[in-house]
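Have a look at these structures, which come just after this line.
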Structure I
Amino acid sequence: MGAKFMAIRRRTVLGGMLAAPAILGARAARADEVVIRIGVLKLIHSMTPYFYERFAPAGTKIVLVPFESPTDGKNAVVTRSVDVGTFGIAAAIFGAAAHEPVVVVGAECNKGMAIVAGKDSGINSLKDLKGKRVAIWPGSTQEVFVLERLHMEGMSVKDITPVRVSFSEMHAALARGDVDAYVGAEPGPSISVVSGVGKIVEYPYSTPMGSLNMILATHKDMIAEKPDIVQLVVKLQKQASEYAMSHPDEMVAMTVAKLGQKKEAVAVSVSNVQLNWQMTPEMLANAKSYAEHMQELKQIKAVPDMNALMDTRFSDAAAHGA
């Protein structure tokens, strides 16, 4: 019995000794793991980063941090609470105009906007918004677009009653009758249409700003300290956005899973969303026009240094296979 006990003990100790390096190795692998924190908005526009893990190299962990508003997303980049963030171009320009260290390194999404009114409101055009309560999220890309569209129609924000409402609450506010219309972000507009609560007044893409909406941005120190990580994220943005756009059913499923929205409404919204990544000459021109309109609307005192704000190096490298 004693000999048998000693043999079992030797096998147990030996097994533990052999297992120890494997356990230590696993711990070392986790310690060496590269963790990248990505800020996303609670919108279908920000679905691209949810597909990053499909293309991320081994040893890379993607941590997504959701935000309710573009300003919150931008502030997270400025404070380095996240490494890279997706939010509206307006928030990026506001930050740059305030001399904050935010730098755009890629595109995220075009389109995804709509001006929505109650189905039986009698509002059929922008001019019909005069004197109406319109939900607008301050500091958003949508705000700049609707103000410019009002200007194009010979109107201004003084002709409407703007109501501060977050994107995720706009449909509910319209359904309750708290507002007569809203300037929203998908999938909100599609939810309003599919549910029978609202109707599309227009998609506000007729301005010189085109359909530019959301961008991919980081802190300028991130570029200086970890350019390889920034380049990796832009590469993942390219791969993930192209995949999502070519697999709309998966984009719908991901949006439903992450945002908890109804599949029918999300499926409708996909046609009004263009996920992308590349900082094309057209995008740069639209961004410049955007900043100029913000100055004209007195939202910023001066157009920031657009060359400093829009860093195309990582996008250009990704376009050439880097």
Structure II
Amino acid sequence: MSLPERVTIVEVGPRDGLQNEPETVPTEVKIGFIDRLSRTGLQVIEATSFVHPKWVPQLADGAEVLAGITRQPDVRYPVLVPNERGLERALEAGVTEVAVFAAASEAFSERNLNRSIAESLEMFAPVVRRALDEGLHVRGYVSMVCGCPFQGEVPVDDVARVTVSLFELGCREVSLGDTIGVGTVGQVQHLLEQLAPQILLDRLAVHMHDTYGQGLANTLAAFEAGVRTADTSAGGLGGCPFAAGATGNLATEDLVYALEGSGVATGVDLDDLLATTVWMSDQLGRPPSSRVARAVMARQREADRR
């Protein structure tokens, strides 16, 4: 197999990237982050979530963020909603796209959602139905597809069952998340091979965390298998507040660098993206985890010394 000619990158930094920050990022910084990302050529930027502030206090200002950003006509700004109340708040904020979040692990579903997988899907059914009635695009997430911190191995059949169920509810796209970053190329290939008879792979996305440094390899393996969309975060920001040890997402610039160097079009201006990553790392007071950003910053420091 070979890489596709073009892929779509879903930037999740403003939502998944910032939800695990130890300190709440100021609203104006979030707005500045999204506005800068909007000018890089990214087509999809997940802006925030409408989860109850008790559970994700870092994103309690979702409505204010959406009201403050400068929307670009060619950029989509989806948000995450956990339930009907979250959807109501999102609709009040004028969103046009939402995402719902399920788990392939029974243990994680019970701890994170206080529901079994079946019960969580029942909870999402009216959310998706109402969103579709309102004319919204709906995306589904399936977390823990390569492993779970509470139960260990996650059967492929469970991943398939949840993924198919989300499509049956009406999701247009489903993103498969290696939430704790334990997956390997062989595991990703096997998972997609098992899903292919049931699901069109070009309607899937992958969301690879980089805990063990496998995020880029796993994402490229998914692209070679037929997936055409990947979730990443600028600077490698992120982590799951409900899964201990889950470090950041695959860095957007690391993926863009690899793809552009391989002749795969992303539509993203790497220089603009790196400038945004450096700006955001300055706001957070720490260097980015992205290998490409660190290499470029080191090269610039060396040039400045000469």
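Where does the value 1.00 come from, among I, II, when FRET efficiency 1/(1 + (r/R0)^6) of positions 45 and 189 (r between Cβ atoms, R0 = 30 Å, to 0.05) is the thing being computed?
Derived from the structure labelled I.
Using the calculated result 3.5 for distance in nm of label points 7 Å out along Cα→Cβ at positions 173 and 253, pick out the matching structure from I, II.
Label of the originating structure: I.
Mean projected area of the Cα convex hull in nm² was computed and gave 21.3; which structure, I, II, did it come from?
The correct label is I.
Using relative contact order in percent (Cα under 8 Å, 6 or more apart), single out the structure from I, II with the greatest value. Intermediate values should be presented prior to the final figure.
On the way: I: 24; II: 20.
Once relative contact order in percent (Cα under 8 Å, 6 or more apart) is tallied for I, II, the winner is I.
By the measure mean count of other Cβ atoms within 10 Å over residues 205-212, tell me the structure among I, II with the highest figure.
II
Work out which structure the value 23.9 belongs to, where mean count of other Cβ atoms within 10 Å over residues 37-44 was derived from one of I, II.
I
Quick check: 2.5 is what I get for distance in nm of label points 7 Å out along Cα→Cβ at positions 61 and 77, calculated from one of I, II. Which structure matches?
Computing distance in nm of label points 7 Å out along Cα→Cβ at positions 61 and 77 on every structure in I, II gives 2.5 only for I.
Which of I, II yields 10.5, 29 for Rg and Dmax of the Cα atoms in Å, for residues 117-156 alone, as computed?
I
Read-outs throughout are calculated quantities, based only on the coordinates presented, and are distinct from any laboratory measurement. On a predicted model such as this, the values are computed, not experimentally measured, just so you know. Cβ atoms are built from the backbone, for glycine too; each structure is taken alone.
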